Structure P
């Protein structure tokens with residue numbers, strides 16, 4: 001499973017690579033990282049929509065995760081990627097907006113990696 005992680009915090013990359021070390025080594029999961037919404041779109045274009053799952057932060061400078069979500073759901077339809085939104089703020093407004101824009105799931109920071117792994121297994 002290929003996963004695109006979009007977050008403006010660069011240390012997220014090290015965290016994901018550490019927490020999914022076994023799955024990466026067993027070639028069950030591979031990660032691609034983008035550090036802005038704009039970069040995520042460039043990555044998606046270059047991947048020819050290989051990303052099966054997209055994990056995106058909501059609050060980022062420039063293009064927000066919600067703007068990115070709206071663009072992904074509109075422009076990347078085959079195969080339709082699963083998009084999980086991640087935010088430090090578990091407020092109803094972000095949750096409702098993300099759901100309305102087509103988010104498949106919603107996670108809060110700090111990410112519960114045990115729960116995320118369970119969700120990823122169910123997405124395969």
Structure Q
């Protein structure tokens with residue numbers, strides 16, 4: 001399927017990263033996965049991707065710091081195992097479109113991706 005939207009994935013967990021990438025691909029999107037925010041930012045994927053899925057807690061540059069850098073570039077979906085109070089508000093303050101808690105349902109991620117792509121299209125991205 002040519003011209004599938006590219007979804008970037010930043011997840012430091014070696015078992016979660018390929019699982020999320022596989023799920024993204026099974027939903028009909030192209031996916032490129034990275035073990036750190038720095039690895040993602042070092043390449044050209046940020047210029048090509050339509051959406052970013054990032055873990056909240058990453059080594060080095062955090063997921064929230066990465067979300068800050070992506071504001072105005074692409075919508076961000078954040079995933080986390082953390083449950084403390086106020087996390088949703090913090091994510092929202094950093095421009096995160098969706099915050100999913102691990103373990104999450106595939107349908108929930110699919111809904112967030114659709115929202116992100118709709119959001120990006122409304123912002124003039126293609």
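What follows is calculated from the coordinates using simple rules that are stated; it is not laboratory data. Please read all numbers here as calculations on a predicted model, not as lab measurements. Cβ atoms are built from the backbone, for glycine too; each structure is taken alone.
Key figures for this structure:
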quantity: Which entry (P, Q) yields the derived value 2.9 for distance in nm of label points 7 Å out along Cα→Cβ at positions 12 and 44; calculated: Q
quantity: Top of P, Q by mean count of other Cβ atoms within 10 Å over residues 20-27, largest first; calculated: Q
